[in-house]
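**Student:** The next part holds the structures, each set out as structure tokens.
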Structure I
Amino acid sequence: MLKLVIPKGSLEAQTLHLLEEADLKVRRGNDRDYHGSIDDERIERVSILRPQEIPLYVQDGLFDLGITGQDWVAETGADVEVLTSLRYAKTGTGHGTQVVLAVPNDHPANSAKEMPAESRISTEFVQLTEKYFADLGIDVRVSWSYGATEAKVPEIVDAIVDVTETGSTLRAHGMKIIETLLTSDPVLVANRVSASDAEKRAAMDDITTLVLGALRAEGKVMIKLNVAPERLDEVLEILPAMKSPTISQLSDGGYAIETVAEKRGVNRLIPQLKAAGASDILELPISKIVP
């Protein structure tokens, strides 16, 4: 039914992992294949292409659905429907990336508006950069970068516009970030004609639910425990919960409690629960959280 395209490159591994956690595992002959399949009748086929190309391919109807970056939607100006933002990056979930303006550490400018006219800027985001400086009223010379953008300063260009998660690579090359042009997360985008088809739209909504459910579950576990009535308040005081824990009364007068907790804090939480009077504590993995 749906033709899906997902990003190749830095986001590829995390995107494949996310789809697998959403029970939409992409099957390929090998890791170099550009096409694959998902064992789900809602998805006809899957292609893996550069994220820079995906917005226009989806706009033009070559694919019904795609995952790409907000930065590339902005850069291409593609007319697509953004179904949802997906907050993850190549290093994991919970954060995205920024498109930033960076200059050498000894450059006098500390913001984009301080950049001199006729400054030379190298970037993959030519349209975005030109528009940003046009809005500031500064005439700059923007050139397309084919890669290794940070290596071009200061001999070839005065500044670069590049995408970063932490800025560590830029700092390692003796550069400082002086402006964030765009904060970018991956986005699930749809072709507008496909999204207007009732059957395809229902399939898109299902996939959105599954993918967001898997994202919400990343890094979280289910905690189940029992507690005597006289220790209930003590346990509840230290017990985390997304909204409120589920509490059920047991036949012996005690209580069974279920809640969701961050995995990274469980090594401290479980001993605290035990000391507060909890017993029969279970830690269980979670694959999806759908509110």
Structure II
Amino acid sequence: MSRLADILAHLRSTSAGAPEYHEVIRLFIAVYDYLEQREETGIHVSAPSEHRLERIQGGLPVVSSEFITVDRKTFVIFLDGLLNVLKAEGKEGGEALDAIGAGFREERLDPAALFAAILGRNRAPLEEGAAERGIPAPLLEFVLEIPLKATLARYAASLAPEVVADWQERYCPVCGSRPGMAELIGEEGRRFLSCSCCAFRWRFHRLTCPSCGCADPEQLAYFTVGDGTVRVDTCKKCSRYIKTRDSRKGNDNVPLEAEDLLTIHLDLLASRAGYERGK
């Protein structure tokens, strides 16, 4: 079973038992279903293999914006289909989604530049492009992240784990993005971080904040809700949090992307407690 099919299977199997998440789950089921049917996004990654080790040893992720190219025609076809899915599942925002599609069809928005901005965490190009089209910048970013993440996830899946065996940075060794979730694995509870963009996993220190690097046990804590397998690790120093699945309690067969969507209540509780998700 492919990664996308696995995510879809778990979202569908749990959607009936989680009515409070019905709208969100339904949207993402539609998106993942579209991604599985049309894998060609028009985005291509061509990171030279001979430079991987050199970049990793230098603390640089394997992929940077210079290694990403976009076939505009293919991308626009993919994007039009994705926007139709989002409009069909959403109750509002249709005009903004139409404006996004028109912006790329009319070549008023440059996909390669915007993907580079997302990877580089540079919001200025996104905000400027959105303002010119009269659309919300967060919506533009959300739409673009869908094909970018799908493309980078396929690339990350092709890399052998030993390529980044010694990586200990707080950002992803493949694409440089922040971790989306963590997982404790094995009897000793080895900690792995999972990239929020390409889903690649890498080993990380058990008692260190992945947002700011704080290793002071007085600043680090966690809370749980009920008997679930996912907890929330918090850092008082930077007021960030990350959700962590303890696979020793179960659910190790559930993709973390699906687990993330099915534990939104933990994000709400963390926010109410004054914590922000790591950036």
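**Student:** Out of I, II, choose the structure whose coordinates give FRET efficiency 1/(1 + (r/R0)^6) of positions 41 and 265 (r between Cβ atoms, R0 = 30 Å, to 0.05) equal to 0.15 when calculated. Please report the intermediate quantities before stating the final value.
**Tutor:** On the way: I: 0.15; II: 0.45.
It was calculated from structure I.
**Student:** Related question: Out of I, II, which structure matches 20 when relative contact order in percent (Cα under 8 Å, 6 or more apart) is calculated? Each step should come with its number before you reach the end.
**Tutor:** Details: I: 20; II: 15.
Matching structure: I.
**Student:** -8000 is what came out when helix-only ellipticity at 222 nm (-39500 (n - 2.57) for each DSSP H run of 4 or more, over all residues; to 500) was calculated for one structure; which of I, II is it? The partial results should precede the final answer.
**Tutor:** Details: I: -8000; II: -13500.
Computing helix-only ellipticity at 222 nm (-39500 (n - 2.57) for each DSSP H run of 4 or more, over all residues; to 500) on every structure in I, II gives -8000 only for I.
**Student:** Next question. Using distance in nm of label points 7 Å out along Cα→Cβ at positions 9 and 33, single out the structure from I, II with the greatest value.
**Tutor:** Numbers: I: 2.4; II: 1.8.
By distance in nm of label points 7 Å out along Cα→Cβ at positions 9 and 33, the leading structure of I, II is I.
**Student:** So if we calculate Rg/Rh (Cα atoms, Kirkwood Rh) for every structure here (I, II), which label has the highest result? Present the calculation step by step, with values, prior to reporting the outcome.
**Tutor:** Details: I: 1.09; II: 0.95.
When Rg/Rh (Cα atoms, Kirkwood Rh) is calculated for I, II, structure I comes out on top.
**Student:** Still on this model: If Kirkwood radius over Cα pairs in Å, for residues 105-144 alone computes to 10.0, which of I, II did it come from?
**Tutor:** On the way: I: 10.4; II: 10.0.
Going through each structure in turn, the value belongs to II.
**Student:** To which of I, II does the computed value 1.00 (FRET efficiency 1/(1 + (r/R0)^6) of positions 49 and 97 (r between Cβ atoms, R0 = 41 Å, to 0.05)) belong?
**Tutor:** Only one of I, II returns 1.00 for FRET efficiency 1/(1 + (r/R0)^6) of positions 49 and 97 (r between Cβ atoms, R0 = 41 Å, to 0.05), namely I.
Read-outs throughout are calculated quantities, based only on the coordinates presented, and are distinct from any laboratory measurement. Remember, it's a predicted structure, so these values are computed and weren't measured experimentally. Cβ atoms are built from the backbone, for glycine too; each structure is taken alone.
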